[in-house]
1. Given that Rg and Dmax of the Cα atoms in Å, derived from a single structure, equals 14.6, 49, which label among I, II identifies that structure?
2. One of I, II was used to compute distance in nm of label points 7 Å out along Cα→Cβ at positions 8 and 48, and the answer was 3.1. Which one was it?
3. I have -6500 for helix-only ellipticity at 222 nm (-39500 (n - 2.57) for each DSSP H run of 4 or more, over all residues; to 500), calculated from one of the structures I, II. Which structure is it?
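The numbers here are math on the coordinates, done by the rules we state, and not lab data. Since this is a predicted model, take the numbers as computed values, not measurements. Cβ atoms are built from the backbone, for glycine too; each structure is taken alone.
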Structure I
Amino acid sequence: MVNPELNMKLMQLAMKHLPEGQAFFNQKGIELDFEDMQPMLELFLKVMGEAYELGKSEAETQE
């Protein structure tokens, strides 16, 4: 499982790019506020956590 410190770093990345995502949806005529984006941020954390663990395990097997 991903540690809380890593989760915080991943959430900071998500928040950094959140305005870009909101702009994309706004251009498509879809209005989303932070509450609407929360499930996607949680999904982002899951995906990035799994990607981190995959990279970590691959790096360990290459050593």
Structure II
Amino acid sequence: MPKKYPNFVNSEYFVDEPGNWHLKEGAPKELQKEFANYMQSLNVIQDEPGTIDSIHVSYPYGD
């Protein structure tokens, strides 16, 4: 299933430099807000214990 990318990635204001995503000056406020919310969401750990990227990891002592 393909991942849904945020709308800002298709914007002319979005700069996709590896390790340095940012918006060019003059980006609309709504786009800036969407970008800021997305970048903040990357800092939220959503994994439960025993998972990596939401994939269950078996431990050597059975599971």
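1. Working: I: 14.6, 49; II: 16.8, 55.
The read-out comes from structure I.
2. II
3. Numbers: I: -30000; II: -6500.
Checking each candidate, the match is II.
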